[in-house]
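Presented below are the structures under discussion, each in the form of structure tokens.
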Structure 1
Amino acid sequence: MDDMNMDESSIERKALSKRGFNTVVDIAGGFGLLLLNGPIGAILGVAAAILGLMALRSKDPEDKKPGTLLLISGFLAIAAKVSAIGIIKPLAGTLLTIGAIGLIATGVLNGIKFIKGLKKQSK
């Protein structure tokens, strides 16, 4: 095998590995956000917002979308628990649920691409 094929193979493996990791993180994060309506939702919202900020600081563009969703969802969770304005609580809860579903959907799409990549590499 020449150096060109080895470099391409290594790059493909790294991309596949990252996609698999993103699949797990997105799906777990989405289900975690669905749990934010519990009694400690504001505390979990702060944690989600911090994780979202960390993802947004990443140099990898693939981290930006989940990071943005996580950050916004964290702020919505906080607003859903501590807002003194009546309309904000139900609106924030609804938007939080939509954000969680978006993360889960992103994870599922990454998972499908991950499985296709595994099948491609096994050939």
Structure 2
Amino acid sequence: MLAMAGETIVVLGAALWLPMPGVASWVLATGAALFIIGRMAGSDGDGQKAADRSSTPVVRHLYRQRILSYVLLTLAAVAIHLPAGFYFGIYMRRSMWLVPFIAFVVIEAYTAFRLPKAAKQ
């Protein structure tokens, strides 16, 4: 339930970025925190417990990919708060948060379709 609410808030935060960037950054960060906490603490979670339940390497690999997507979502939530400028020698625009966010979306979509099939095998 918490993860679904977080997903909805993340999408809302991403949609609000163009009209209200100041509000969108906090909405996205709140949604990301709820989503990650909800997924990791859920009944079938994506953390260590879920990876231990399956003995297939494919399922464990998919769970690790999901954890990578959570890291990317966290980076996107941090990057949306940063003003344009140089960070670690790289010039970041205001829209640079979209790079880890799009990677998060792609990995989440891939694992959402792939995990049920791999878990049945």
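Where a number appears in this text, it was derived from the coordinates with a stated rule and is not lab data. The shown structure was predicted, so the numbers you read here are calculated from the model rather than taken from an experiment. Cβ atoms are built from the backbone, for glycine too; each structure is taken alone.
A few remarks follow.
- Among 1, 2, structure where P(r) over Cα pairs in 10 Å bins from 0, in percent as derived comes to 14, 41, 28, 14, 3: 2
- When distance in nm of label points 7 Å out along Cα→Cβ at positions 74 and 90 is computed for each of 1, 2, the one that comes out at 2.9 is 1.
- At a computed 15.2, 47 (Rg and Dmax of the Cα atoms in Å, for residues 18-65 alone), which of 1, 2: 2
- When FRET efficiency 1/(1 + (r/R0)^6) of positions 58 and 82 (r between Cβ atoms, R0 = 25 Å, to 0.05) is calculated for each of structures 1, 2, structure 1 gives the greatest result.
- Once relative contact order in percent (Cα under 8 Å, 6 or more apart) is evaluated on every structure in 1, 2, the highest one turns out to be 1.
- Value -29500, calculated as helix-only ellipticity at 222 nm (-39500 (n - 2.57) for each DSSP H run of 4 or more, over all residues; to 500), assigned to which of 1, 2: 1
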